[in-house]
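Chemist: These are the structures, in structure tokens.
Rule-based calculations on the coordinates, nothing more; no lab input. Just so it is clear, the structure is predicted and the values come from calculations on it, not from any experiment. Cβ atoms are built from the backbone, for glycine too; each structure is taken alone.
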Structure 1
Amino acid sequence: MTDEAALTTALRRGTIEYCVLALLDKRELYGVELVQQLSTGLGMTTSEGTMYPLLSRLRRNGRIATTWREAPAGPPRRYYTLTADGEAALTHFRTEWVTFRSGVDRILGTES
């Protein structure tokens, strides 16, 4: 793996959980929708093989809840929603992210 790819992987690994929580803060989504929104809308290419273990962990940790619903076509879908614990974790991350990003921007000289 190149240094550039390793950097991208490390940055993604550290933030994808909170990006998922932020997407679920807007509305409930099912797994494939989350993959699509991260990949196409946000440029954070990911796969279902990455997403479903992450969603399972978030559910076990009480940050998201799920409900099953019939799909317009095909099998039922599991929809994910943010819990109060998920909202608290996202709020904390947003605060930490701003502080962290500001510090890195100052060091790199990339402040806007």
Structure 2
Amino acid sequence: MSPKRGDRVAPPAGRGDWEIRSFETKAPNGWEELCLQAPDNTLTAWNLLRRNPVPTVPSPRHHRLLHQLATANVKGRALERWQIEVTGAGRVWYLVDHDNRTVWIDHAGPGHPKATE
């Protein structure tokens, strides 16, 4: 969905930060739902995505996905897929483009992604 009047405007990446972009069209709506449901946790997730999308020590709440969900293709390149657990059910899935320091959000929402059901 294209931005409209009144929509939130994301700041540009600062020096050393990662760029955050939406990979799937439903991701911005899911992100907004997370912002409404858990604003503090969503802000924490945003900061992780900006500054440390690939932690050196993954945790149960921030880790790489496995098996068939471990990667996805972006412009012909296989990128790692990671997850941040924002709430008990709320998730952000994202793809990491190390070469361009870009995080592509491919799922955000207050419920478990359908791919894991």
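Chemist: Using distance in nm of label points 7 Å out along Cα→Cβ at positions 61 and 77 for the comparison, can you identify which of 1, 2 gives the largest number?
Modeler: 2
Chemist: State the single structure among 1, 2 that was used to calculate helix-only ellipticity at 222 nm (-39500 (n - 2.57) for each DSSP H run of 4 or more, over all residues; to 500), giving -20500.
Modeler: This value belongs to structure 1.
Chemist: Thinking only about Rg/Rh (Cα atoms, Kirkwood Rh), which of 1, 2 has the largest value?
Modeler: Going through 1, 2 one by one, Rg/Rh (Cα atoms, Kirkwood Rh) peaks for structure 1.
Chemist: Once relative contact order in percent (Cα under 8 Å, 6 or more apart) is calculated for all of 1, 2, which comes out largest?
Modeler: Largest calculated value belongs to 2.
Chemist: Please state which of the structures 1, 2 yields 1.7 when distance in nm of label points 7 Å out along Cα→Cβ at positions 37 and 101 is computed from it.
Modeler: 1
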